[in-house]
Structure 1
C-alpha cells in the first residue's frame with residue numbers, strides 16, 4: 001500500500017512541476033522578449049556610436065582638406081598679443097574648434113541619414 005501512496009506522491013509531484021512550468025511560460029516569454037529588445041537596443045546604440053565616430057573622422061579629414069583649422073589659427077594670430085594670449089589660456093580656441101567639429105559631425109550625420 002505504501003508503494004501506491006509513493007507512486008501517487010511521485011505523479012502528483014511530477015504534475016505539480018508540469019503545472020508550475022505551464023504557469024511560468026508567460027513570464028518566460030516576457031523575459032525572452034525583454035532580452036531580445038535589450039539586445040536590439042544595444043546593437044542600435046553600438047551602430048550609432050560607430051556612425052558618430054565615422055562622422056567625426058570624416059569631418060576631421062574634410063576640415064583639414066579645406067584648411068579650416070589653419071584659417072582659425074590665422075584669425076586668432078591676427079588678434080593683439082594680450083587678447084590672443086588670454087583666448088589661448090582660457091581655451092576659447094579649443095572651444096571653437098570643438099564647436100566646428102560638432103557642427104561638421106552633425107552635418108555629416110544628417111547626410112548619412114542619422
Structure 2
C-alpha cells in the first residue's frame with residue numbers, strides 16, 4: 001500500500017531543506033486534552049522537526065479517546081442559584097448544557113430552556 005519509508009533518507013532530505021529532524025526516544029505516552037475529552041497515545045513514535053523558529057512534533061501510534069469528567073466549582077453553582085433562584089440540580093443541568101459557561105447557563109435558565 002505505502003512504499004517502504006526510510007527514516008535515514010527522510011532525515012537527509014529534511015536537512016537539505018534546512019529542517020533539523022530528531023526522533024525522540026523513550027516516549028511512554030502522549031496526551032492531548034480538549035474541553036470535553038482526552039486522546040491518549042500509548043508508546044508513540046515521536047519525531048521533532050525544527051525549522052527557523054518553529055518546532056513541529058509528529059506523533060505516530062494507536063490512540064484511545066477518553067471522555068474527561070467535567071467538574072464545576074461550588075462558586076459557579078452557588079452564583080447560578082443566587083442569580084436565578086433555581087435548585088442545585090437545575091443549576092448543574094444548565095451548567096452541563098452550557099459546557100461550563102456560567103453566563104450561558106444563566107441564560108438557559110432564564111429562557112426556560114432547562
Structure 3
C-alpha cells in the first residue's frame with residue numbers, strides 16, 4: 001500500500017543508459033525504437049500508464065505510478081541488449097555496475 005501511495009504522489013522512474021558505438025534510442029509516437037547492433041531496429045510499445053522519455057539518444061527514462069510496471073518495462077528494454085562484460089556495450093541501468101572481464105591473453109607457442 002505504501003508503494004501505491006508513493007506511486008501516486010511522486011511516481012516511480014527507472015533510468016537506463018545505452019553504451020556502444022552507434023547504439024541509440026529514438027521515439028516513434030509513443031513507441032521506443034532501439035538501434036543496438038541488430039540488423040533491424042527493435043521497437044517496444046510501453047504498457048498503459050507508463051511514459052518513456054529520452055533526455056538524449058543514449059539515456060532512457062521510464063516513468064509511471066505502478067512500481068512493478070515501471071520495473072518490468074525497464075527490464076524488457078534492458079533484455080533487448082544486456083551489457084556484455086568484455087567491452088561493456090549494451091543497455092544497463094544507470095546505477096548498475098557492469099563487472100568487466102579480461103579478454104583472452106596472448107600465449108606464446110602453440
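Read the figures in this text as sums done on the coordinates, not as results from a lab. Note that the structure is a prediction, hence the values are computed from the model and not measured. Cβ atoms are built from the backbone, for glycine too; each structure is taken alone.
General remarks:
- helix-only ellipticity at 222 nm (-39500 (n - 2.57) for each DSSP H run of 4 or more, over all residues; to 500) derived as -10500 - corresponding label from 1, 2, 3: 2
- Looking at FRET efficiency 1/(1 + (r/R0)^6) of positions 57 and 89 (r between Cβ atoms, R0 = 35 Å, to 0.05) over structures 1, 2, 3, structure 3 comes out largest.
- Distance in nm of label points 7 Å out along Cα→Cβ at positions 41 and 65 derived as 3.2 - corresponding label from 1, 2, 3: 3
- Calculating relative contact order in percent (Cα under 8 Å, 6 or more apart) for structures 1, 2, 3 picks out 1 as the one with the greatest value.
- Winner on Kirkwood radius over Cα pairs in Å once structures 1, 2, 3 are ranked, highest first: 1
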